[in-house]
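See the structures that follow.
Any read-out appearing in this document is the output of simple, stated calculations on the displayed coordinates, not a laboratory observation. Please read all numbers here as calculations on a predicted model, not as lab measurements.
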Structure 1
Amino acid sequence: MAELKDAKIWGGIGAILTVVGLGFIGFILKLIGVKKISDATGNGEIFSKYLWSAALAIIASILILAGMISGMLSGHMMGLGAMMIVGAILMIVAAYFMKQSYDMVAEETGVSMFSTVALLYIIGAVLTIVVIGAILILIAAILEIVAFFSLPDSIPGKAGPTPAEEEITF
């Protein structure tokens, strides 16, 4: 139950793909990685919070994209502005849920880098209005790679069965 090897691989590769521009594929792999962490720790709230974050981020992205497209096609900036504001607010809420999830991951696994990543994502989401927000999000995405690959192979204090225990069959 306490295995994190798969989570390390899924999440790490997903984080790399996100940084190199394959965001949707990376997003799915990170989702799988967080699910595996949640299963390994026995803390379902980790995945639940991350899933809320993912859903809100998708909705926010759709609103922002729709606002941009409608603003460009109609020439009306009101639609663009309203959708962009709602999208930005949802993105900040999504970052907050991710922070809660990653803080739990840090606590359960002992990899404090997840808390740092979460903090940078939420500050970056708030500061996206100015260029520095995008830079912080990029730094968070790079540190997320480090965080996933820093995961231990098993949960500290929840060691798996020893080889001798695995050989015992009844």
Structure 2
Amino acid sequence: MTPSDGGRDGSGPAWAPGRRLLVLGVGSTLRRDDALGPAVAEALAAAALPAGVATRPVHGLVPELAVDLAEVDAVWFVDAAADPSLAQPTWARVAPSAGPGAGSSGHALDPAALLVWTEAWTGRVPEAWTLALPAADFALGEGWSARGSRSFREALDELRRRLGVDTAT
């Protein structure tokens, strides 16, 4: 996934207790490193998450997710990125946009287009961020590349740190 608004932000989002957050792990479990997003969501869900934080692995972003996005304060999209310029998992802020990038991420919609659906159907838009995970192999099959394995560990550590989750879990 390439940041929808092109704006990478190394600082990333802040989360505070009491805020409702949905972490969406996006990707196909049939395409090696593309499975990183769902794997991160599943691993994070196995931790003792703070109240108000939910995770969900999804194969792709579909309009029906707009209902779920309307019920949270923030959404973090976690997805593998075939971007050789990424050295580590990278945050980018996302704003609603139905421009030229809508639907071009290899999934049904990209995050910016899903936010457009959310706003159109519900009248509200959560704060949204992408966490792009460096990845190298999107061929059909199982198992991650060495780069994908590093991205998985780095992303999981990053998310646990932001949420104040014990890394021993």
Structure 3
Amino acid sequence: MKRLLIIFKIFFIIGCVKIPENVKPVSNFNLEKYLGKWYEIARLDHSFEKGLTRVTAYYSLLNNGGVKVINRGYSAKENSWKEAEGKAFFVKEPEQGYLKVSFFGPFYGSYIIFELDHNNYQYALVCGPDKSYLWILARETSIKTDIKNTLIKKAAELGFETNKLIFVRHD
């Protein structure tokens, strides 16, 4: 029974860093260019972000080669800021936009960058271990409509439910 429980735990932890079907992480990824502050433009909603506006993610280097992650958003209902600190590490090579991120001890989830402004690192399309997790991120609080529409179209073509996207207010 103990052995079965250990196998289940390993399967659970590994299973959370998988890549959804047909999603391919970007190549030629440059972590140095990706570091810094990103604004959440849109997301598929989850309990950990429900009701939050002015959502940002801040990425910085850790001494061990990992990435410190600080996600922050404002809850008008509670009239307070919510913040979660985590850490991320590359799953494969650092030139691929495929990381695992943890906010809760040893439990990791996928962080897959599958579309990116490779020239200026101004926008990104990110998902988690399955197609219920999707974020559009940008360096500013808004992005051009044509870029936003292109990112949404790409996500829809891959099977994400983009009709359920929540567009984040930053006012």
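Observations on the structure shown:
- For helix-only ellipticity at 222 nm (-39500 (n - 2.57) for each DSSP H run of 4 or more, over all residues; to 500) computed as -8000, the structure of 1, 2, 3 it came from: 2
- Of the structures 1, 2, 3, the one that 34, 22, 10 was derived from, the read-out being Cα extents along the principal axes in Å, for residues 92-147 alone: 1
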